[in-house]
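Derivation of every value follows stated rules applied to the coordinates shown; laboratory data play no part. Fair warning: this is a prediction, and the values are worked out from it, not measured in the lab. Cβ atoms are built from the backbone, for glycine too; each structure is taken alone.
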Structure P
């Protein structure tokens, strides 16, 4: 069947794609409160229990490399439905896992399946819209993909308190299954010209072609280091709240609300101004706002203002800048090779997750009992993000 000649996506379809995009991160983070419970249930060490999280991130990173070329070859719709179906299977495997080994394997399958939305949804948007319009729509996808995982640990915690850890996987399985049905009923095929793909060699060749493109390198590195800013903060902030600022753990959740609100504000500004200004200008503004927010955070700390608001408010300003930069940089990466939008989305997603995973581990290793290692790492990442864009992308 030839692809449907659609020129725009309905609001309901954009919302559906946003939810599909968020499933992978939601499934990964909803178990955060349950790691100690799983450790106790299976009588294993903390390190082994932690594999249910760390290997999920690895699965997402690896899977994003495959989904892009597959969707360029076989179409967006079948690959998206297949990936979501794999997420259902993985969730069910987790729910009935009798051993920690099978639970870890189930989590790997669940995460690999859920990662499909992060890649293919953006490719669908690029199929339908031009570069400038796609940035506005991608902003919606990114906002949902960031905000939903932020609330998912609270949902997971409530489920585990009221029921047990099995209920978390039941919920993810049900949500995944519902999304599969909705995709089957509502999603048209948007890929117009399939790209030949015959195996690993072609996959590596495709990624090599993308990486040789200066515009793709500049935009994808910009995306990756913007993500490092965010993941470095969410990895270190809970410990800083308790051990450095001497505040109770539950207070972290209240202050943390400020951060996603900043990101949502940045996404709103992208949707409002994105059609009036170029991607390049939006990226420059967003990156500058991020750097300014982090410099302000460092100045307040150097002045000795040891209050959570002195940390969270300027960081929220920085994340507002990221909310402007991220969708525009993602759209720029996809626009570098429109015929390979799926592959470009996959490679960009892999870089995001891989860089963020390294940052999450690095910020823990360099923690010295103060806020400075985290803030300096975030500032360095934001500067490198802007430099990658300015040095590699020819601005029009």
Structure Q
């Protein structure tokens, strides 16, 4: 395959660090790519009033594939206060650039793998029968609907007459919230559409069939959130019956699912959920396999795909010298990108190297050593970000 052009979006804080290390690993694996760098993040919000400038959107539209580090998001009052003085008071509103990318490019399918690496000291353990210590092997793929639900951005504080009057047509709103003065009322919507709910559910079923799993778990709350969660569950049940007869549907409520995470996580292999509950359950599972330092993800649309670790920008760690943050989640996000574009051998090569480094345990980042996140972590034996990447690269040689 010829040289690829990849949009590199470092973003804020540690995003810049982990992306640099992941690109070194990709290069060492033999991935032939040209990287074009896109402007994104808090600095551009402060200086331009736009955390995702149009020039970056145009890069994504042209090249289709991006690796993304992390961004900083802050509440609207703090976002306004940190704008350059000449931009304040002009009605500019901060929007998360990753949420904007997802919606602008229709990156509706979010895939988040949570898989045990043998030898990882951060793996979940439990006490079994007779007090025996057990370390279950977890292999879970979470399919999160990425563009709708509570993250759709359709919300109001002090809603207009038109919105308020519409809300008042609903019996429950009239009974329970008519007492509230409108200036004291905030409303966020949870919107599901049949088209995009069907797409994420189908992606989960296709993955289950490909991997030989016989169950897809719908993790929602249809007993309370009846319309939206109910839509996803019904679509999954119909799809199981009509299109994937060998794969059954299991229905779990998000609150109960979080409890079951520490009881029998190894029994869940394919989970599908809406945006908010998918975000919650994927972080929960990530905590069982090493935390956010191992949590990679893909945001996939019909034309554009963006690959990112699920951790934040962690600005308090950004200026440590040397950097101590674990780059594995970003490296694994690069593997997901390689799989997406058909570079399976390169992806497997990197993944095998990561697996061997973790299993050997000779090179461990501060989180794997359960050390405080401070500049002294390296003095205490933790590998720096570069040393972790170096270890992976060495395994590929």
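Table for the structure above
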{"read-out": "Origin of the value -12000, where helix-only ellipticity at 222 nm (-39500 (n - 2.57) for each DSSP H run of 4 or more, over all residues; to 500) was derived from one of P, Q", "value": "Q"}
{"read-out": "Of the structures P, Q, the one that -0.22, -0.76, -0.91 was derived from, the read-out being log10 I(q)/I(0) by the Debye sum over Cα atoms at q = 0.06, 0.11, 0.12 Å⁻¹", "value": "P"}
{"read-out": "Among P, Q, which structure scores highest (criterion: distance in nm of label points 7 Å out along Cα→Cβ at positions 23 and 263)", "value": "Q"}
{"read-out": "Distance in nm of label points 7 Å out along Cα→Cβ at positions 87 and 111 derived as 1.5 - corresponding label from P, Q", "value": "P"}
{"read-out": "Comparison of P, Q - label where distance in nm of label points 7 Å out along Cα→Cβ at positions 151 and 239 is highest", "value": "P"}
{"read-out": "With distance in nm of label points 7 Å out along Cα→Cβ at positions 55 and 335 derived as 3.6, matching label from P, Q", "value": "Q"}
{"read-out": "Among P, Q, which structure scores highest (criterion: mean count of other Cβ atoms within 10 Å over residues 119-126)", "value": "P"}
{"read-out": "Structure with the greatest value (metric relative contact order in percent (Cα under 8 Å, 6 or more apart), set P, Q)", "value": "P"}
